[in-house]
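Peer 1: Pasting the structures here.
Nothing in this text is a laboratory measurement; each read-out follows from the coordinates by a stated rule. What you see is a predicted model; the values in this text were computed from it and never measured. Cβ atoms are built from the backbone, for glycine too; each structure is taken alone.
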Structure I
Amino acid sequence: MSLFSVKDLRVQFNTADGVVEAVKGISFDINPGECLGIVGESGSGKSQTFMAAMGLLPPAGQALGSATLNGQEILNLPINKLNKIRGDDVGMIFQDPLTALTPHLRIGQQMREVLQVHEGLQGSAARARCLEWLDRVRIPEAKRRLDQYPHELSGGMRQRVMIAMSMLCNPKLLIADEPTTALDVTVQADILDLMVRLQKDEGTAIALITHDMGVVARMCDRIQVMRLGQFVEAGDTREIFRAPQHEYTRTLLDAMPRIDAGDAPKALDKIEDPLLKVDDVKVHFPIHVSGGLFGRKVPLKAVDGVSFDIRKGETLGVVGESGCGKSTLARAVLQLIEPSGGNVSWLGHPIVGLKRAELNKYRKDLQIVFQDPLASLDPRMTISASIAEPLKTYRPDLTDRERKEMVAQMMERVGLKANMINRYPHELSGGQNQRVGIARAMINKPKLIICDEAVSALDVSIQAQIVELLRELQQEFGLSMIFISHDLSVVRAVSNRIMVLYLGRIVELGDGEEICSGPIHPYTKSLISAVPIPDPDVERSRQRLKLPGELPSPMDPKAALRFLPSRLAAGQTDYVPQLSEVKPDHFVAEHDSLDTIMNGA
C-alpha cells in the first residue's frame, strides 16, 4: 500500500485574468522509504501540487480530486485536523527560507514550537533536540544560532534551519521543495546524505521537487517529469536518464551543465587595463561575545585581504561555502557596505570612501542581481514598475512609451511572458522573480554586473537560457561579470577564471577549466568532488573527498589554518597562509599535504 497517493488532482486559481489551471488532473503514488523526484520548469505546477495537498493554497486557489496519506483523505481537510499532520507525519522544506521563517522570532523559538505542538516537548529537552538537528545539518556555532533571528543568517544557513525544522519529528513523508537551492555543494552533499539516512533508517518517503538533475540522479528511485500542470513522462530514474522518451525531458537533461564537460570559456589575454581592480579588501564586523563582566567584541573577518581584477568582457566565477564571504565581497566591491581596509578602483578611479552623490555616477555601470529575489523586490510594485525603476533614475529623457517598450523587450529576453507585466512578486514563482531581478539589473546595459546566486532559483532549461543571455549581452556590450554561485557546474560553464574563497580568503585562483579538471588546493578538490553529476551510474559510484571535522566558524581564529595543521601544531595560530603562483596566472594558498590534513597533522 502506498504511503501518499494523489488521484486526478486539479488546482485552479481565480485571477483578474480569469481561471488559471496550475495542475491539470495528475495522479501518482509514493511508497514508504521511496524517493520520488518531481522535475519540471518553474511554474509547471510542481510546488502547487503539494501545497494543495497540505492545505497551503491562497484564498483564490481551489483543489479538486484526491490526496490520501496512509489511506486517509487529506485534501481540503479542515485546518485544525491538517495541523496535526503537518510537521508531524509530513515535513515540508519550502523553497524560500526567508519568507518561510517568521522574521520576529528567534530560530530556537520557531524550532521549539514544532516540538511543543506535536510532541509536547519543552524546556531543555526541546532545546537539546533542536541543537542536535542544527549540528546534523552542519550549522557552525549551533548554540549561538538558536538565539539569532532569520535575517542574521546567510541564505544557506536559513535553508539548513528549514531542513532541521522539517526533520524534528522524523516525519513519514518529507516534501522537499528545492531543498538544496541555497546550499553550497559540500553542505548539499551532507544534506542529501542525511535525507538518504532518514529514508533508510526511518522508512521516510521523500517527494523531491527540484530542477537539479544531478541531485535527482543521486537521490531518486523514480521520476515524474512535469510540464504546464501535467506529467509528460514517468519512470525509473536510470531508464529516464539513459533513454528519455519525451522531447521536454531530453531538453531538461541537455540543459544541465556538467562539471566534467570540456567546453569552459578560456581565460582572456591581459591586453587592456582592468576595468575593476580590488586590492587587499577587508570587511570585518565587530561581534559581541559573552564572557567577563560586560562581554567583549571580537572581529568577524568576513573578507580578509582579497585582491583580484576584472577585464572588459571577462567573467570571474567566485565559489566557496556559505559564509565564506562571497556576498559580502560583492557588496564591498559595489560600496554597498564600506570595506574595513583595502581599495577598489573602477576604470582607475578609487571608489572606496566616496559619498553617496559621488558614487551615484558609477551606479549605472555597476549593477547586482541579488541572491534572494523576493527580499530584493518591492512587494508593493508590479514587476514592470520594478524593472522600469532604474530607467527612471538614469534615463529621465525617456518617454513613458519608450520606457514601457524597453521593459517589454527586456522581459521577453529573460523569458517573462507579456501577460505578467502587471503582476506582483507574490504572484510569481521563485524562478520568475529571479528573472525580474536579472531584467532590472540589465535594463541600463551596465559595464559590470555582479550575479550573486543569480540562477540558483531557476530550473535547468531557464538557467541555460539565462546563462546564454548573459553570454550574449557580454559579447554585445563587452559586459564584465562577477558570477557568484555555489553551483560549480554553472560557474564552470560561464567563467573565464574561477576564484575559490574559504573564510574570507582566496585559496585558489586561475583558469576555470584548469581549476575544475585539475584542482590543486584540498578545499577546491573537496568542493569539486561534491558537485553532483546528472548521470545516475556515474554519480552513485563517485568517491567524495570529505574533509575531517565540522564546518569551521569564521569566529574561530584557528579556522584559517584548517589546511595548515602543521602550523597549528607548532602554535603559530596567527599565521596567514600565503598565496603563490604555482603556474602562470594560477595562484594557490599555502597548505599541507592531503594526508597531513586528513590526519590533523
Structure II
Amino acid sequence: MKKENSSQTENKGVNHGTKHTEGTKKTVQKRSSGAKGKSSTGKKPAKTASRSSAKPAAVRKGKKSASKLKIIPLGGLEQIGMNITAFEYEESIVVVDCGLSFPEDDMLGIDLVIPDITYLKDNISKVKGFVITHGHEDHIGALPYVLKEVNVPIYSTKLTLGLITNKLKEHNLVKSTKLKEVCHGQVINLGHFSIEFVKTNHSIQDASALAIYSPAGIVVHTGDFKVDYTPVFGDAIDLQRFAEIGKKGVLALMCDSTNAERRGFTMSERTVGHVFDNLFNEYKDTRIIIATFASNVDRVQQIINSAYKFGRKVAVEGRSMVNVITTATELGYLKIPDKTLVEIDQIKNYPDDQVVLITTGSQGESMAALSRMAASIHKKVTIKPNDTIIFSSNPIPGNEKAVSKVINELSQKGANVIFQDAHVSGHACQEEIKLIYSLVHPHYAIPVHGEYRHLKAQAQIAESLGISKDNIFILESGNVLELDMDSAKVTGKVQTGAILVDGLGVGDVGNIVLRDRQHLAEDGIMIVVMTLERHSNVVLAGPDIVSRGFVYVRESEDLMGDARKVVEEALDNCLEHRVSDWSKIKNEVKDALGDFLWKRTKRRPMILPIIMEA
C-alpha cells in the first residue's frame, strides 16, 4: 500500500477529477442505431458528458473541496437483497439501486420487503436521481413503491430500463417517471456528482459498475459483477477502464462481496452452454423442463441455442419469465430462431422428444410454475415419468428446504431431476475481486452486497492486498460514513429498516401484526362471545366459545365444556364485585381462560373476548 498511497498523494488533484490521463481523452462511445432523439426503449437518452469532461461543478470552477462525501447504505448490508445506497455531497444526493428482498419464513403472509426511505423523503430537495446498476429484483424491485414518494429521474442502461418500464406499467407510473437511457462509457452530471457507467459482466445483460466523481474524490461501485472473458452476449468487462480510473486516484472501492468466501475464479457463462448440449444429447428421448432465474437472459439464450441445435421447440411458462424474454427479445438482447418458440398450449401437439419447457420456480417458490407442476396443480403441464427436469441455478441461502421439497415431489412422479453442473454464478470469486482492487488501487475499501460473513471475507481480501485495516469499513445499513482523502469515519446513523408489502398494503403490517400472525399460526385462536344487558350487566346470552386452529372441537368436547365453565365463573366474579368496565371484564375472562388452557394443554392460543350489548 505504501506505493499506492504515494501515487495518490502525488495525484491529489487527479483524485478530484481535475486532470485526466491521455488514455481518457476519448469521445463517448457511439450510440447504436436509434439512439438519436429517442432510444430503442422509447426514452430520451440522458444528457451526458465525455469522459474527459467528467468533472463535478465545484471542481471545474477550481474550488477546493471543503466538505466530505457521505456514503449512506439504506439497505443491502447484512443480507442478500434490498440494495440501496445514498451518496451525499452538500446539497446533492444520488441514490444507487433501489431493490427489494423476499420475506423470511417468519414473515407470514408478506409478499415483498422494501427499504425504509425516510431519509430520502426528509431530504427530497437534495435527491437528484436513481442510478441503477442492473435489472435484478434486488436492485430495481422497490422502485414502483419508492417512486410514489420520491419521484426523481432514473438513469440506467437499455435492458435495465426496459425491465423497469415493465414494472412501472403495472403500477401506472410510466407517464409520471423520467427514464433516461445511458450507454456504457457515458457520464451523467447530477448536482455535485458526475457518474460514469462502466461495462461489467453479470448473470443479466447490461450490468454496470459506476465511477462516482465528487469534489471529495472518486468512488468506484462495482454493482453485482464477475469477470467473464467469453460472455454469451456483448463485450467482456471493461478492465482497461477500471485501470484508467485507478490511475486518477480512487477514494473508495465498494465491491460486490457475494462470492468473497469462494476461492479462484467464477466460470464463464458460456461453459453452461456445453453442459446443456451434453444433457440434450444424453436425454434426447425425453421431454426436457429447465428451471432458471427469469432475469438470466444469457442462460435462456443458451437453452434456446441447444434446443434449436437438437430440433426442439421451446415453450416458456411463468409470468416473470415471459415478461423478461419478451422485453429482451424486443430490445435485441435475445435471438430466437424462427419457428422455435411456441405457446405453452401448443406443446401437446409435439412429441416429448421435440419439446423444451423453460420455467420459473428454480428457488422452490410455492406459487412459481415448477412448484405448481410438482404439486400437480398446474393447469397446462403435467409431470410425466421419465421427464428430465434441470435446475439451472443454485438455491439462494434460506431457500434450500423449499428447493429440496420440489425436487422430492418431482422425483416421486418418476422424473429425472438434475441439479448439478448446470449453473455458474454471476458473482466474482476471490481472484476476480483481487483483480479489481489491483486495477483500482482504492484508498478505502467498503465491502457491499452480502451478509456479514461475506463482507468480512472481502475485508480480509482487501487487507491481504495491503490496504490498512483502518481504511476498511464494514458498514451496517443506516451508517453515515463521511470521508475524503485525509480521513474517514462513521459519524452517525439514519433511520432504516424493512417496510413490508402485503397485497396492496405498503407498510401497514408491522411487528405487532406479524407477532399476532405468528401467534395465530402457532397456537390458534379462541373467541368468547357473550351478551350483557345495557345497564345491569346481567348475562343475557352466552358465553359461547368458538375455536380455530387450537383443537378440533368435536374431539375436545370436555375441554371446551370446562373452558366455558371457567369463563362463566370469571363473569360471575366480575358481577359479584360490580365491575361495569367492559375492558376489565374482558381482561378477567382472557386471564382466567388463558391460565386454564395453559394448565390443560401447555398452549396459549390467542383469546378474543367479544361483548355485545342488549
Structure III
Amino acid sequence: MTVTLHSEFIEQAVKNPDATAVYSDAGVLTYGELDERSGLLAERLVADGAGPGVPVGICIERTPDLLVGILAVLRAGSCYVPLDPGYPAERLTFMVRDSGTRLLLTTPASRASCPAGPTVVVLDETVTTEPGEEPVPVVPGDTAYIIYTSGSTGRPKGVAIHHSGCVAMLSEMDRLFEGCDLSGVSAASSVCFDMSVMEIFAALCRGGAVVLVESAVHLPESRYVDKVTHLNVIPSVMNSLLDAGYLPPNVRTVVFGGEPLRRKLVDRAYRETNADRVFNAYGPTEGTVFCSFGLVPRHATDEPTIGPPSAHARAYVLDENLNRQPVGVPGELYIGGVGLAHGYVNRPRTTAERFVQDPFVDGERMYRTGDVVTFTTDGELQFVGRTDHQVKLRGYRIELEEVEARLTGCPEVREAAAAVRGNRLIGYVVPEGKARDGVWVDAALQTAVNGRLAAELPDYMVPGTIVSLTALPLAPGGKLDRAALPEPPAAGSDGPMTAASTPTEVAVSEIWGQLLDLEPASIDVRAAFYDLGGDSLLLIRLARLMTRRFDRRVRVPDLFSFRDISSLARWLDEESGATPEVVRTARRRAGARRAALRGRAAPGSN
C-alpha cells in the first residue's frame, strides 16, 4: 500500500480497533469508531465529487467530528482546506474562492459559519451511505492539505503540501521521538496552522491518542488533561501555564515552536514539570511543519538553537548572491528537500519569487524563508531575526503589511502602520479629518476600526490598541521608520472613566493591575481585559489569582464570558445562589451547542 499522511492510521485501526484514538470533552472515540465513521464519510464524499486534486473545506468546531472530517477527506483522495468557524466570514469566503473549494464539510453546530458557494455536506452521527463508492487511490505527489498564511499583499495565501512531504516528516518524528511517550498527544493548535498536523498524526499514525482541546488556554479545564504525555506549545503559552501551575501532570515530552525560545524557560520546563525531554522546533508552513528540530539539553547554559536541519530538509545559509556563509556568519535561510511545498495557490508570481532554483542540486527548488540564521560549529542553526516585516505573535505568523492594508482600508484612517510591542499587536493610524497634535488613543475610533477589522481578520491579527498620530514617522529616505513608532499611551489616558465602586470591583481591579502592570485606581471597570493589554495567555493566571482571592473556582471560560470588571464583580457577588440572566443565557447557549454536538436534546435547554 502506498504510504500517505493517513494510511498508517488505517493500519493502527486494524491492529487495535478498541484502543482510544480521541479524548475530548465533547466525546471519546476508539480507533475502530474513528476508522468506521471516517471511512463511511469518505464514501459519501467520493459520491459527491471528492477525489485527487479536489479541495474540500473543513468547517468544523473542535470536537471528534473534526478528526472524522479530516480523515474522511484524505481517504476520499482529496486535500483538506481548514476553515476555522470562528474566522470572519469575509476571510472564509476568500479562502474558499481562492482555493477553488466546491465541496465543504461541516456539522450542525458550525453550519451557520460556512461561506456560501460550495456544496455543503453536513456531518452528523446518523449519517449513512450506500456501499460501493470506493475512494480513489492517492499517490505521494497528491496534495494533502492547503493551509492559508498571512500575506504581505493584504490577502492570505494558500500553501499546498503534498503527501510525500508529510510522510517524510512523520518518519523524521519517529527518529526524533524514539523512546518518548506518545500515548497522549495534546492537540491544542488550530487546524488552520500546520502544528496541528504534527499533533494529530503523530498520535493517530503511531497508536497514541489525541487529547483534543479548544486551545492551550483551555487545556487546564479538560477532564482528560491527565492523559497528556506529549505537549506541543509555544513559549509564551508555556510561561503562562507554568505561572498558573496548570501544566498537565503526566507530561513527559515538551516540544517548543513558533517563537524564539530562551534558556530560562527551558530550565523552568525541566524543573517545574515531569518532562524528561525538551525539544525546540522550527519551520515555515512551506517546509511541511518543521525543517529543523533538536533536543535541548537539561543542564546546558547556552541559549537554545533551533536544532540541526531535519533529515527531510536541505538547509542553506546564504548571502544576497546565494553564496554559502561560513559557520558563525549570519545569512538568509533557504530550505529544500522532500518537504518543500508545491507553492502558493493561484500565486505564480509570489511562488516564483519565494521558491527559486536550487544552485546546489540540479532540477530542485529551494524556499527563501526570510529568516536570518547562522550555522554553529555543531551543525545546528541559531535564529537571528527576519529580513522583512513578518512577525510571530504567540505562535501566529503575521505579515504586518496585511494588517496595515486592512487598517488603511477603514474610512476613518488616512495612513496606518502596525508593530509588535511585547506580546501585543499595536495599530498606528493617522485619522482622516482634522487631527490634533501628539500621540493619543481615541476610544470611539478604536471601537470603529477594530469592529471593522474583526469582521475581516482572525482575532490574533486585530490590534489590541489603536494609537492615533499626527503623522507616521519617516526615515530619511521617505519610508516608514518602524523603530520610531512610539509606545502606546497609558490605558485610560483619554476620556472619562468609571472607577471601581464596590469592594469586589476594587479587589478585581487590584488583580488586574498586578497582571497588567497598571495602577488599580486607573482601570475603568467597563473596559475589557483585552482593551487594557491583556491576552488569552494572561487569562490563565487571572483565573488562578481570582480563584485564590475569592475562594471560589474561576475558570478561563468564565473570563471569556465576563470580560470587564463590572460584569465579573456582579457575577462574583452572587450570594443567594440566584443566577443572573446573562449567566442563564450563556448556559442555555452552551447547553444547546452541546446538544447539537452530541445529537441529543439538552435537559433544561428549552
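Peer 1: Ranked on FRET efficiency 1/(1 + (r/R0)^6) of positions 112 and 568 (r between Cβ atoms, R0 = 35 Å, to 0.05), which label among I, II, III comes first with the largest value?
Peer 2: With respect to FRET efficiency 1/(1 + (r/R0)^6) of positions 112 and 568 (r between Cβ atoms, R0 = 35 Å, to 0.05), the highest-scoring structure among I, II, III is III.
Peer 1: So Cα extents along the principal axes in Å, for residues 168-239 alone, computed for just one structure, reads 32, 24, 21; which one of I, II, III is that?
Peer 2: Structure III accounts for this read-out.
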